[in-house]
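These are the structures, in structure tokens.
Bear in mind these aren't lab numbers, they're just calculated from the coordinates by the rules spelled out. No experiment lies behind these values; they were computed from the predicted model shown. Cβ atoms are built from the backbone, for glycine too; each structure is taken alone.
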Structure 1
Amino acid sequence: MSPAARAGRPAVPDARLGVLSMVGTPIGNLEDVSPRVRRTLGEAQIVLCEDTRVTARLLTCLGLKAQLVRADENTLEERVGLVLERVAAGCRVAFVSDAGMPGVSDPGQRLVDAVLDAGLPVEVIPGPSAVTCALVASGLPMDHFFFEGFLPRKQGALKARLTELATIPGALVVYESPRRVSATLCAIAQLLPQRRVALVRELTKLHEECARGLAPELAAGIAERPTLRGECVIVIAGPSPDELSARCAAARQEALPLEEALRAGVAAGEPKSSLARRLAKTYGMSRGAAYDLVIAAASKR
């Protein structure tokens, strides 16, 4: 690892080195390809992608050719050495997901981390992202938002995760398949009945749709429709101040006594900052006060 990388600073690009280009690709509409995306893919000596067939079709539409190498979540780890070798040798290596920004609920983060740790250059070529597009299309407040990605498939785990997310003071963005979206909306309606929810699907395509309403109303309306098509994004409005206060109070009542939770966290070796952050959220105290308690408890061990 280079000194700059160890210090947390971006490495200064070396003219003798290549670059890893993380390239955003269309999520539906080919007209969203920017000139910079087209140029980058055309200049790349190698293009890593989730599915070579999907990326081959994109390149054909753009009139481009490139060496394609599969690098999905099952094979990405195996490609790290190849990418480091090629970038160090002066090549431009492009990485794309099947659609959208790579690394956002798609493979790629591990690769960026490895290249930066090696002190090699990384650049991001912006492109469409379903997260931000859905937030804007929903019309719901998005001053703060949390991207969850895909929720658990099993109902028990799904409801448990929604309960955990319910105290986040901002909009929630969830990806879902058209086959499971109705069941997911029903779970949201059951656990978050007072929230406004938007279902955005077929983003940037001809039949783009945004269906909105209170969670129970939207869930009932979608349940009556035939099977939906196209990838779906669910946007859940953030909690009102009253709801947030009530949920935090309920969580504090269900939690272990503060002293017991503090001792258990210290005994388990939980990092001090992480433990302080968790206690502050659970017991409604400042993070500084929680950290002081953690330090005091740790010193007594």
Structure 2
Amino acid sequence: MPPEKISPTTAASAAGTWSLGDLTVNRIGYGTMRLTENADGTPLDRDRALTVLRRALELGVNHIDTAAFYFSPLRSANELINRALAPYPDDLVITTKVGPGRDTWGAWHWATPEQLRGQVEENLRQLGRDHLDVVNLRVPRKETSGSIAAHFGALAELREAGLIRHLGISNARPDHLAEALAIAPVVCVQNAYAVGAPREEHEFLDACGARGIAYVPFFAIAGAGRETGAASTDNERVLSVAHAHGVTAAQVRLAWTLNRGPHVLAIPGTGNPDHLADNVAAGALRLTADELSLLEAPADDEA
């Protein structure tokens, strides 16, 4: 029997739900990094960006990932969200990140614990909110970063003050999670993860699930391409599974990621309404045990 085909109008609910604290979201969400400019640095048309955001909600997406540092000379992701979606639906969860900052020329810096309140307030202003649903502390370099206690503690104080509802960490290690949990509850870990991820990241994902903490991959489609986007070629295993189901390689990558556990969420980003619909539809793609086994591979085997 041939694999069941998926519809391009599939709703985000097909992937199931998970809870970020007391907030329930569909496991397929939307990441806004591509709202301000394309992978090649060219600006995304404003009307197209607004259309993508509104279409995401029409498809049932109720989890949007953003950041104040997602901006280009012409566009700000947060302000596009505000323009397209406010007044916000009651079930919409907007997750943002703090830690990195950029000046008006685009130069990067990392906030001190004392500067995090300003970053939180900037997200509030841009989004037009009186509180933020989820704030992730972005760790600069997870391989070399030391203690995150001072930074996470500063965010925990803002949570107590009512500016933040829930906290998470991003680009983090297991010891960062342990350190954060000793300070305040953590509802999600947001890390780079895709087909071909290293064994230690698989183990971290599983450990989050054992604690009931959402694991939220970024670059699930792009993989090693990261900020530059998905590679023009894909490995043969991904392509063979895609061909069997009559879907794209990107959809296979998303389906594999979601299969890693019910606590795994997806936040694929795109500035293309058709790609958005494809990404959401991937939540309905069911891979066989043999296909899942085929796709398992160490990072150095990744095309």
Structures 1, 2, by percent of Cα pairs over 35 Å apart: label with the highest value: 1
Distance in nm of label points 7 Å out along Cα→Cβ at positions 172 and 284 from the coordinates reads 2.2; which among 1, 2: 1
helix-only ellipticity at 222 nm (-39500 (n - 2.57) for each DSSP H run of 4 or more, over all residues; to 500), calculated, reads -13000; among 1, 2 the input was structure 1
Taking FRET efficiency 1/(1 + (r/R0)^6) of positions 100 and 156 (r between Cβ atoms, R0 = 30 Å, to 0.05) as the quantity of interest, name the structure among 1, 2 where it is greatest. 2
With FRET efficiency 1/(1 + (r/R0)^6) of positions 20 and 276 (r between Cβ atoms, R0 = 25 Å, to 0.05) coming out at 0.10, pick the structure among 1, 2 it was computed from. 1
The value 16.2 for mean count of other Cβ atoms within 10 Å over residues 164-171, derived from one of 1, 2, belongs to structure 1
The value 23 for relative contact order in percent (Cα under 8 Å, 6 or more apart), derived from one of 1, 2, belongs to structure 2
